[in-house]
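FYI, it's all coordinate maths here, none of it is from the lab. As the structure is a computational prediction, the values presented were derived from the model and not from experiment. Cβ atoms are built from the backbone, for glycine too; each structure is taken alone.
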Structure P
Amino acid sequence: MITSKVLIHTALQPEAQYLINYYKLKQDNSIQNFKLFFNDNIILIVSGMGKTNTIDSLKYVFENYNIKKAINVGIAACCDESIKIGTLFCTNRLLPNINFAPIITVEEPLDSDENLETLLVDMESSYFKETCLKYINDVYVFKVVSDYLDVTIPKKSYVIDLIQKSFKLWEKYI
């Protein structure tokens, strides 16, 4: 019997690193265009940033594995400086004890909230959600506030720390 797995998607390796270590995931080195890690229950992909990387990596996983649930986890910029760095949001579902806020996905990092109609902004989540919903209904998008519309790419250790500190809040959804 083929067991169905939980898919976890991140755009960047630092967003995935804590989960790779925590779940002792092994890498499938035969995959060329993105990174895929796995154990008996989880498939984790690091797609790279942006629309094409996200969609292509997700299509591959859905076409080659039996997925029962999909989770996107990563960092997002926030336009409200009163919201603390490290705050966790679910952007597509109302969940107990987790903040909810809409998010917009952009092609290039924003340095201003001009014309921004949402609290959060990232570069993958809408593509993740749209693609996954073609295959399954159980989809979650978790975002951790990493900055206030700063176009500077954050340090890897900073991103790993943000994801690790948020993990206990959303772990039960895996």
Structure Q
Amino acid sequence: MQLVVGRIGRAHGIRGDVFVEVRTDEPELRLGPGAVLATDPAAIGPLTVESGKVHSGRLLIRFAGVKDRTAAEALRNTMLIAEVDPDERPEEEDEYYDHQLIGLDVVLADGTPVGELTEVVHLPYQDLLTVTRPDGTEVLIPFVEQIVPTIDLAEQRCVITPPPGLVDGVDAVVDGGPEQPR
């Protein structure tokens, strides 16, 4: 199974280093020295990680064979793809790889179907689960234990306990600011 683990950003310096936007919870494993990564577009890769370090809070990587800034700039916006064993599990019991979650049936605690989990959106402070309903509409579910108490990979389902209005189709009332005279 293939997973996108990063996106190459701008070059840094003159020796071929590039910043990488990390898209994995295990960068030391997926993007460490010696890692061989497929690419999108495929014509660029595969790329082998020669070295890496954190610089100004961001991951800076040098790939084998990329020796100057010009070659590094040519890699910009390339997606990095790692080959992962489908049976591999994260070390922590309550952690999951995106590919394990995508395709799960999403149901309420009482068993009422909500839809299919179609994407995991990784944001800086919290992950969101994109659930596609049978009518094609999507709803974003915060991936926190209070709202997503159960992930059952054996049964291929995700149980959610959303607050009122999150998935039940109730239209939100937008606060117009300070009260207006009536």
Review point. Out of P, Q, which structure matches -8500 when helix-only ellipticity at 222 nm (-39500 (n - 2.57) for each DSSP H run of 4 or more, over all residues; to 500) is calculated?
Key: P
Revision key, fill the gap. From the coordinates of one of P, Q, mean projected area of the Cα convex hull in nm², for residues 6-61 alone came out at 3.8; that one is structure Q
Review point. For structures P, Q, which has the highest computed value of relative contact order in percent (Cα under 8 Å, 6 or more apart)?
Key: P
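Assign the value 65, 52, 29, calculated as Cα extents along the principal axes in Å, to the correct structure from P, Q.
Only one of P, Q returns 65, 52, 29 for Cα extents along the principal axes in Å, namely Q.
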Exercise for review: State the single structure among P, Q that was used to calculate mean count of other Cβ atoms within 10 Å over residues 38-45, giving 13.4.
Suggested key: Q
Check your understanding: The value 0.45 for FRET efficiency 1/(1 + (r/R0)^6) of positions 54 and 166 (r between Cβ atoms, R0 = 35 Å, to 0.05) was derived from one model only; which of P, Q is it?
Key -> Q
